[in-house]
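Once you scroll down, you'll see the structures, which are given as structure tokens.
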Structure 1
């Protein structure tokens, strides 16, 4: 196989190739590193590339290749730089954070390594992971492989850029308001925000007062399912998620809506993407009808937790004064959120979720746009103040945050490209604990309307 084909094979196929002996782990790692050397100078997906370590681990993986190895044996992956990797600092996209190297992996990284994965680098994030674009004073601008003049999204923007560019077949993201689904949508990838509690956050006890979870950003549904099997908790009797790929779903009842949770326009391209995926589902034999969620008080239930979560992270910074001025503004806003108001927002979750999910009382799934508009141009919010940025990005991403409040799983599914070759996407939401259902239906969509074979022009 050519190195570029190895790099773009995806994590599940790379694992199969290594297991069969068709390629070595060293070949897969070298294919990834060659692409990083060629293209990350433009994209800036990585905060740090662990080239020597990855080569050493690949050599070790090749020495024990065979049956009995983990499901990701010898496969390079990327880790978002809000998650601890032993021997590396966790910098959260900031000049203000502690530069001390971590002694231990986060639990999610430990599980990935136990499955045989090789961490090839840590990926860039917006400062304290707070924005749906990845541009920082500390580490510069991260760009979208499909259109370098546009953002790859955020806050898992570096992870999405890396996977889309063929630097790795799958990567770790985190999602406190859309930060897996948004960059997956921007970069033409499949992303899963799992059920809250599915993937351990340790050594963190919590993320943004219950909003944030870990999950995969991947080239294919199978890649993401394999990743989630490795890092996630399974309930008694629950089958591996990879078995949901290709599973017979029967006939599903699908609701769809393009009504946002906040006042503001939704682009025609986003509406067309929903119509396209609904059409695919109907051709697959599922029924679909328009039915709008009752957004109700979901935004007041989200914002206090979001602001206080950012402020909590900021106050843990080693040098608060080194934070970006816009981040300091977010901390000032958070100062308006009393402990009582925060608790009220958290206490409202069950009622808000019940109202939000009324649409799922009569339907199995809900399809919405992933974004309200196409990916932001690089620099759209450069030198803008806190209020301007906060209001602007809220209207760019009104569909994702509600499901961080409710805690239920949701995915971003590619839906083709616009006339400029920039990816389109939809969000599909399921009831609590429905990751297997979402994986199954997403795999059906992928089989009917494939996306993983498309490569950005950087692959030429």
Structure 2
């Protein structure tokens, strides 16, 4: 099989080919490493490549198959890990100068589980400092560029992982999402990403960053590959008091069934976002496809205007508390991203009473969204109001959409569902005239990733995107 085609195979197909001895893990890893040597310098998706250990693990995986030993569901399949994931013996920087020499002594729980399932780690992917903004650049490794257009952002904070998957440099990658950090880059890079239910994937060892907002999850080219990953990553762990017991369901099995008869709510803007005409047109075409597949779709007025300030206060307060563990801001600010310094400084006078009031508003939002799901099975929205925007904007994010001014977070529809904690995914809904991907967000009831996977798989079968490949790579 041509090496290029091996690099674009799904994890599911690779796992099957390895188990049936049609492909060798060594062959797969070497082809991907060769491709990385060519492509990664153009996009800067990987920041640490674990070439030597990957080849050793691939040889061990090949021996296991040849000897007929029992193997895991991801045996021999390569995976890329976001550089916020603790990785035993491998530098893990969090994109920060404060941690650029940090080497963990243990793996994050979900990393350990991926390894036990047979996955082979190819390296660590770029992230903004402490995963704290929605573009991927930092003072340690620089900018990650979008494989669809190298002058555009990948989004963030899992931009390195999304770019890796979009560019054919790994079939699987990990992401984390405290306000859209899986779904935003998935939309920008034309791949699938899901933020599971809060607590579904344990967060341990503890880094004490966004304890009430953070969700770890998969970024992949296909929906089934994400289900395979989440089946492995999910499950209770003693180190995370929020972690959930097993649901008793296989996410892979949940892909079946389609959307016929489901009641689906559609909100083009959540009553606060500014959405460009081209994004809206692509998402409306996707909504029409859901109707054609048998879903009962209704446009709804869901007022999430309260979410922006609530989210910003919680996010920046928890960020400030984490940064303070490294020392007083005046002593370390020269080593920090200036935007991060600005945000930490903005909440320095916040009182405990202010924070508690914000938590009340969060609860009100959760109840409002929960009430919607008493009537509907799913909520669909654009993931973002815009496709991937240019790198190097003066204020990092866009300030206007279709000539209309846009607020700081008025271009993304992701963060309300970090406040509520329920599962939400971004699927590729289509591409703009200038070949930039556009994501559609699928939000499920609390604790119901299965219905999100089911809807995503149905749309993927009707409008497959797997053969769309970036021109840059």
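Brief remarks on what is shown
- When volume of the Cα convex hull per residue in Å³, for residues 13-260 alone is worked out for each of 1, 2, structure 1 gives the greatest result.
- Computed 3.4 for distance in nm of label points 7 Å out along Cα→Cβ at positions 45 and 357 - originating structure among 1, 2: 1
- Given 1.0 for distance in nm of label points 7 Å out along Cα→Cβ at positions 133 and 373, calculated: source structure among 1, 2: 1
- Of the structures 1, 2, the one that 2.5 was derived from, the read-out being distance in nm of label points 7 Å out along Cα→Cβ at positions 237 and 285: 1
- Origin of the derived value 0.45 (FRET efficiency 1/(1 + (r/R0)^6) of positions 109 and 301 (r between Cβ atoms, R0 = 30 Å, to 0.05); candidates 1, 2): 1
Bear in mind that the values in this text are calculations on the coordinates, not laboratory data. Since we're looking at a predicted model, the values are computed, not measured. Cβ atoms are built from the backbone, for glycine too; each structure is taken alone.
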